[in-house]
Every structure is written in C-alpha cells, then in structure tokens.
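Novice: Some structures are shown below for you to check.
Coordinate-derived values only; no laboratory data. Quick caveat: nothing in here was measured; it's all calculated off a predicted structure. Cβ atoms are built from the backbone, for glycine too; each structure is taken alone.
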Structure I
C-alpha cells in the first residue's frame, strides 16, 4: 500500500533514463504513486521514443503529458537523436522549461539528466544521487544506494527511490492497464485456437538476446503436436522472423499457430491477456505478459535475472544457445496449469 506523503501537491514530472518497453513497465507502479501525490493526481513523463510511452500510458488516467526525449536512438535506427549532443540537451531543457514544472523525480544515475532539470529551472530536483556529478544538480534528498544484486538494476533502483521518498512502503509488482477494446481484440485474435495458447515474445532490440528462429519453430512444432497452440507476438520488425518460425512448423500443424506482428502495443497486451502463458526473449513483450498476469518464461544467457514479478521464470545458462527446446517445453508444461492434460 502507498504511504501517505505529506508534501504539498506540486506540478510534477518523472524522467526515465532507460529506453525499452520493459523499462517503462517496471516504473509503472511508481509513476502512479508519484502521481497520487501530485497536482490534480497526475504527472508528466519524460521518456525515450523506444519505450512506446505515448501508447502504453494512454491507458493510464494519472498521466498529464508524455514528453519524448530523443537523445540516443538505438544503433539499428541509424539516425541521430533530435536531442543528441550538447546542443540537443540545451534544446530539450528549453522545451521542458515551458511546462513550468515544480518538481522532478529522475529515475537515472546519469548526471546529464539532472543537469537538464537544472537548466530547465525546475525548483525541486530528486534523483538517485549515486554519484557526485549527479548530486551537483540535485537538491532534494534522500539519495539511494546503488543496487549490486543478481537482478535487473533498473527495477531495484526505481523501487529504492520510490521507497526513499515515501511514495510506497515496499516494492510493487508492475501491472499494466489494458483498455476493454484491446482486451476484446485479444480474445478475437486467439478465437478458434485450442487452449493452452502459448504466446511467443519473439522481438528483441539486440540480436544476442534472441533465442533463434529455428529453436522457436521447433518448440512451436512440439507444442502443437502435444495439443497446444501458439501465437507469435512482435512488431513489424519481427515479421520476417515470424515467417521463418512458421516455416519451421510441419505443414499439418500450421493451423495451430498464428503470426501477430502488425498490431498496436495495447492490442498486443490484449492478446497477452487472452493466452495462457508466454515464452520469449528478454524483451518488452515478455515483461508486458507478466504485467498482464500471465506466467512467463524468459530465455536468458548469462544476464541479470528478472526478479520483479513472481510470474516470471528465468531460464539462464552461460550462453543463450545452451537452452534447449526440451528444456523450454518442460518449463511450459510446468508453468501453465492446463498443460498437464496436453499430450
């Protein structure tokens, strides 16, 4: 339960450093908690375009504005960010100054984020404060201690900041809101498929985090043979990958698999609510699956574990390619309650 925060309600903005969809999902409970203590029960959010914040936060009634900070696009985009470099940073500070925010909570260790807040003239500036350079431009304690455990630091540091400033008593498992229209879309998308339906989160922003199309294809073939069905979830950039996975499935079993790579992000969330469980790369869609209350199996190499939600089961080895199809199939059967009857 959220703590009672006694400070006067102020016009507030939250800045998120990290650039993925999963990163945004991990911050949702703390964005809501800060909003509850802010002017009119709302906050604005500064985030990178790749978080898909405008779409995801459209389902939240506590959001005033979503402000895109386009500083460091992913390499695959092959472009310069609108706010990249020194000039871009000053340009963004001028844009933010126009909003006349009274306070900012900076979910970042980077000093230039607190510098932007200072340049924008935001009177109260709170952030992690895990390094001296960042503290030069912050003026609201307490600071947090940098997380050094085996889990993903992004969620743990975010939790520490929210707790330190009294917005929550303890860590909060992230859950996302999905509009009814998108839930209906999801139900329709899997209509006619036999349950259990397993969603494959095949997208990834980094090639080294992808388990492999051939392995996904072999897993899909095995699952369908045993009475499951499969939906492939990703964005337009995963269309070719989805086709390669479909091509790996035996012709007589292709009626049990569907590729869904042309949907909006909230439509994908609706599909996730309609499936029975999710298997996937360490990617935004897999984090969305857990945030929509679906058991999820994350395929990792030697990477930090996703410990923020008990619905996520991580399969991690020294390298990602050591995770076998049989191992994932066994995890699916164990994870999905209905799987025990599928033979």
Structure II
C-alpha cells in the first residue's frame, strides 16, 4: 500500500459524558477511535495516511474536554494543508460517542447530533451537526472524496437541533457537487447504536466499529485485495446486526446518502481463507432456495464476481467459497441477501 500523502482524517472518540442522561460514560469509544486511527496510518494494508495527516481527538474527564474548539481548529488545519498542496484526494471523518436524532425530514436530509462531553438536557446545544461538518468539508475544502463513519445513537433525546461550528467559506469551491461521498451511520433514524458489554476480560467495543474494522482488514476484501465501498456496505449490513444479535440487541446500519457509482477502494487487505480444501483458500457450502423461488439466481463474491448463476429450480447448489462476504440475488424480483462465509460453516447450508 503506497503512502497516501493527499489523504487526511479527523478521528474523534469520546467516552466521558458526566451529564448525559444523568451520567452515562461510554467504555469503548476512545479505543475504537484509536483502532481506526491505527488502520488509517497503516501503510501495509490500511489507509496509508502519514501520521501528521491523521488528527485524533479523545475525551478527557479532568478537564472535561473537548469542546467544539479543537474540532474546528483541526478541520481548518486539514483544509489549509489540502489547499496548500493543490488539493487533497480523500478526507475521512470518524466519530464514536453519544449522539441523538433531531431532524424531522429524515428522508430529505439524514443527520445526527454528535454530542460533546458537556452535553446535557440543560446544555442541549453542546453537539455538532454531522451534516454541517460534511458540508463544510465538501463546500470549502478541495477533496475528491469524503468518507464518513458515525458510530453513535440516533435515538431522539430532545426537541433541539445540533449546532453548526464556526467553520465555512463565503463562496463554495467550484465543482463541490462532484465530490464522491460515502456516509454511513451506525444505526437507523431514531434508533440506538450499542457497544459490547466488555465482560469476561474483553474490552467494550462498538458493534459498528468492530464490524467496520473487520471489513476493512479483509472481511469485505476482494480476491485481488482492497475493499470497495459497496462490498464494505454489504459487509456492514450483514455483520453489525449479527454482532448485536449475539448480545440480544438489534442494530441496523444506515446509509447517509446514496453510494457513489464510481468505485472507491479502501486499503489493500486480502480476504482471509483456509489454505486447504476443494481449492486453495476455499471450502464447501450448500445454497438452498425456498419453494416459492423459481427465477434466475445469482451468487456473487466480495469482489462482485459471479460465482454461479442459474435457475432456483437447479438448487440446492453445492459451491466452494472463500471465507468472505457473498451476495445472493433473485434477478426477477430484486430480492437480495448477503451473508459472510466464516470458519465453522464448512459443509453446512444457507437458505434463500
């Protein structure tokens, strides 16, 4: 993986919330942010950012911080540095902390309030609009791509809106509407995002960030390396609910806006797999179809390569697969189902 000197990131992890719902600190947000920053700076198979291009902001309890100032300063510095080099390639924004929904016109303008440590019912404006941050970068900073991952709740707390920062520009940059944007929320509108309990000597981690890192590190990778934005989204749709369900919870990630058509690739990780079996790195699985399906079915691997395409009546299908994300779709109806073939599933079946 080459060093991506034109890529920049702002990574925020906030554990400390002494006034949120009477005092509800998080346990894993800081660690999640650190792990994301480590992947971004990984020059082997990760994001390839130079360390100075990755701004990391973590909360502290004494003094209780940060407020909006450090976020504004770091974003302004990123914009200036991108401008000075003649334009950046990609900007990443990652946030892990408390959040809440506030937008009544969700389908027109998906958003979430990113709560700062001083947030309380008495100080409900101690939060930042995620959409404002996206708009500031898109309109005012010369980046070709903006990647946003928000690991926070979107449940409704109060009838109050998130605030804008002081950042912006008098005149939007030319061509800002052409910016490719990938924006993914950890949860659906007015729903909660969770972190694991952290019991049995296992650190607490957000389900969304756990799945995100697993996908970026190879879980959603194609055969030739790297993780496309569409494969990552398919992986998150399958993996986040699975992790939450293991702890008896429900959590479904949500797109902030329609995914770009042009392919965006993250890192250069290759998919994990076995070294023995029907073929190198492959194992056997059976695909079974429900009785009402009678049209053509297509099975795709993590790289969107067709593994098999045939009528449902030819099932069940014995197939050899790599340990990675796959997608099954019925072409006539548009029904789709993604699943991740993991170690331990060999010789078993999935139903569609």
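Novice: Can you spot which of I, II the value 4.1 was calculated from, given it is distance in nm of label points 7 Å out along Cα→Cβ at positions 123 and 203?
Specialist: Numbers: I: 4.1; II: 2.8.
Comparing all candidates, it corresponds to I.
Novice: Match the computed value -10500 of helix-only ellipticity at 222 nm (-39500 (n - 2.57) for each DSSP H run of 4 or more, over all residues; to 500) to one of the structures I, II, and report its label. Mind showing how you got there, number by number?
Specialist: Details: I: -10500; II: -6000.
It was calculated from structure I.
Novice: Looking just at mean count of other Cβ atoms within 10 Å over residues 147-154, which of the labels I, II belongs to the structure with the highest value?
Specialist: Details: I: 14.2; II: 25.2.
The maximum falls on structure II.
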